[in-house]
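Enquirer: Structures are listed in the sections that come next.
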Structure I
Amino acid sequence: MENKQSISRLRRIRAVLLKKQKKYVTLDMLSRWVGLYSDVVADELVYFEPMVKMDTSMNMMDILPMIEEFLSKVDEKNAEIRVTKPKRAPVRKKELLEYPSIGDFIYRKIAGPGGLVAPSAELSDHDLHVLELLVKKEVAARKKKTKTKNK
């Protein structure tokens, strides 16, 4: 059973092979330049050339086009998958100071008429981030109080 190729290792191997202007590169030379054991490099390259493990004197420059083709396919696939997330608007200190406590935030954002919590109320991502910061602030204040009491 073959293991999945390590993309980062293959990129390192490709970069070293492209950087070195030698016509003939053995597995041992490549492993020294990449900084990995020759067995590890051979395991990565066995996908492209099965005889790499048996014949360490094989020219690794012959494998370079296959590595580049494989990595270009991987990059194309990743480009299709990659979706950019919209950036979250930062929470300003002024906005945090509007809410003196967590309860005040909940009352303003979630409570309906008469002060009852509305079960259908939903918070936006920004509101959840503000709530998270208010909770962190409250926890830090409580920790500070317990430390001063214990002294």
Structure II
Amino acid sequence: MGIRLTEGPDPTGALDPDLAHAARGIGLAVAVRLRDLAPAIRPAAAEGEPELVVDEITLDPPDPLDPLTLIVCLAAHDAYVAGRGRAAAASPGALALARILAWASRAEMLGRAPRIVWIGPAARRPDDVSGHLVSVTVRLTGPEGPVKATAVAVVT
């Protein structure tokens, strides 16, 4: 269960297997950061772990979600919930945070990495932290209806 992509063609299916494998490795490194941030995991239902389907992952400032970054985010999410002892669980907040961390990782590979001054749920952002705001909204669909998570990072 956990988080999965919508039905239809797999957007990552046409990737070179070596690139997909490298993206999963980056996802494991992102999962280590997620462990430190400890986002919440959705409660298990009586019938087991809930399944959520990804509808949209939006980064602001706009940055397209390419298949490699999607693999990084999903691998980070899955490694995070498995590390918390609930391999089939779902954590929309972890997926949102993973998108920001994947963005920062890619920026680091391309040159000077943004320094993350603060990262976490949008509702907990401190007022006294200054810098550029990067936000991610994740929209998912679950058995009980739509699920939304928003994460923000302040970067310099």
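Enquirer: Where does the value 44, 39, 26 come from, among I, II, when Cα extents along the principal axes in Å is the thing being computed?
Expert: The read-out comes from structure II.
Enquirer: Comparing I, II, where is relative contact order in percent (Cα under 8 Å, 6 or more apart) highest?
Expert: II
Enquirer: Here distance in nm of label points 7 Å out along Cα→Cβ at positions 55 and 111 has been calculated and equals 8.1, so which of I, II was it run on?
Expert: The structure behind it is I.
Enquirer: Could you tell me which structure in I, II was used to calculate helix-only ellipticity at 222 nm (-39500 (n - 2.57) for each DSSP H run of 4 or more, over all residues; to 500) as -18000?
Expert: Derived from the structure labelled I.
Enquirer: When distance in nm of label points 7 Å out along Cα→Cβ at positions 31 and 63 is calculated, the result is 1.1; to which of the structures I, II does this value belong?
Expert: Source structure for this number: I.
Enquirer: In terms of distance in nm of label points 7 Å out along Cα→Cβ at positions 87 and 143, which of structures I, II is highest?
Expert: I
Enquirer: Say we calculate FRET efficiency 1/(1 + (r/R0)^6) of positions 47 and 119 (r between Cβ atoms, R0 = 35 Å, to 0.05) for every structure; which of I, II gives the highest result?
Expert: Top value of FRET efficiency 1/(1 + (r/R0)^6) of positions 47 and 119 (r between Cβ atoms, R0 = 35 Å, to 0.05) goes to structure II.
Quick note: the coordinates plus some simple rules give every number you see, no bench work behind them. These figures come from a predicted structure and were not determined experimentally. Cβ atoms are built from the backbone, for glycine too; each structure is taken alone.
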